[in-house]
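What follows draws every value from the coordinates through simple rules; no lab data is involved. Just so we're clear, the structure is a prediction, and the values are computed from it rather than from any experiment. Cβ atoms are built from the backbone, for glycine too; each structure is taken alone.
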Structure 1
């Protein structure tokens, strides 16, 4: 039986700060999350919503953080009994991390493709090309957002197995995905800035596929280059500054279903709140022919718990960014 999904905070243009706060409250206070916390021995945090979010952040850090500061592929995989594994997978489905959903609108100002590991760069650009051609009219641009993060040997093998060579960084993989999916070869515009520290570098390439909107491949610098690579929020902010995002612009964002809750809330915080644009976040549909045959990740209960934690932290950051109300 299909589990009823808990709605994410609304992303339509015109959503008020109060409605965003209520959306965070509803997702966080949902029965699936409460059941998950209880199963792992936690007491539900007392107090107002900020206190609950802080308590869930602390709890999930102690019980569901399998990365411990490492990149996602380096996270350890916990061993769960069958009943716990089923509960985690059911909760992940109810909380919006499993099933892909189609775009809500027929037209958007822009389409964003979020970067990630090499396989994700190929799958998301292929799905974005499918959407741009058949589902969602785009009046502005398609933008693939990544960083200059070096690819791991495993990612290089993934690309090689897909017939793609010569990629050194995440943005190289995004660029290769864009060229394959949109049928382009040479950018019409290029800009960027090299740096001794790779987390400070940035680049922009724009392609103009026939009959489709322009496609920009953007590598953002980190907002904390001495500490880490650029993360999702960095890439979104950097793109918004380049494209001159306007209030009311509906923006469609493509990622993987497992990352939809946390990356949707990141986009609400970094784009919707300051720019008053709309955000609709969708995950790649694996059933589509456009992504058939492309490398797929292995999703496990541990991976889902890790990204439920990511969603909690993203919701906490979103709520903290909302203007205080009297």
Structure 2
């Protein structure tokens, strides 16, 4: 999905949520497709996916349970995920952008996304503004700590620590040229910004955002995007490239349209890391299960519903 005009975005949301693969999944899990408009379809899918495809239950992704799916169902899910654009990486559509934004995530994903951003720049992608590496002070899970240790990487404590370490290693920098932040005594309220200036490349800012609902949860993707936008002063017409993992492209692209494209008038492209151009010996590509894909299909549905509602 690309574009920021309301009609175009609504049409692309409808094409995704009303697609044959998603209808097939709903029917396979016992649902009857509703009559009504796009808003009704999104409401139905949000409720339906909460009952059938929410394996997190409010927990972090590493703590989600894996459903026991029969082989036919598992194959149906994987085929649907591929058709919905959640499996294969696609390259950026442009050769130059105003900003390149790397979205944080689980520890191994942080490392891979920073490495992919560096690859794009060294392969000739032109960025006239900055590279923004966005995360939060989310504490790492034990699984993430083990993953880092097994790869011989430093024992970082938080998501933004992993991102900062990856930037230093991948871009060959040792210390930030500028830094700012607030230690509020709680990770949901605190923020930090560190800017590095690697030789021959655009500045790289590592940003940890506070939560917009600190009494309820940690900062999420939309919080980090909004917080960055307030720092970088986005301008109408700016071309922004987002880097994430293929499985998250639909939901994080729609979050970016809602939090960046609509209020600032910028243009968003979102791509997933291509595993063939990052070093598999450092952190091997994680195996994504059918349960993970169902969970992130739900994430995409919720993000599309929020985007559609924000367009009025």
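In terms of distance in nm of label points 7 Å out along Cα→Cβ at positions 219 and 235, the structure with the greatest value among 1, 2 is 2. For Cα extents along the principal axes in Å, the calculated result is 57, 44, 41, so let me know which of 1, 2 that is. Among 1, 2, the structure yielding 57, 44, 41 for Cα extents along the principal axes in Å is 2. When FRET efficiency 1/(1 + (r/R0)^6) of positions 27 and 131 (r between Cβ atoms, R0 = 25 Å, to 0.05) is calculated for each of 1, 2, the greatest value falls to 1.
Supply the structure label, taken from 1, 2, corresponding to FRET efficiency 1/(1 + (r/R0)^6) of positions 99 and 275 (r between Cβ atoms, R0 = 25 Å, to 0.05) with the calculated value 0.55.
Only one of 1, 2 returns 0.55 for FRET efficiency 1/(1 + (r/R0)^6) of positions 99 and 275 (r between Cβ atoms, R0 = 25 Å, to 0.05), namely 2.
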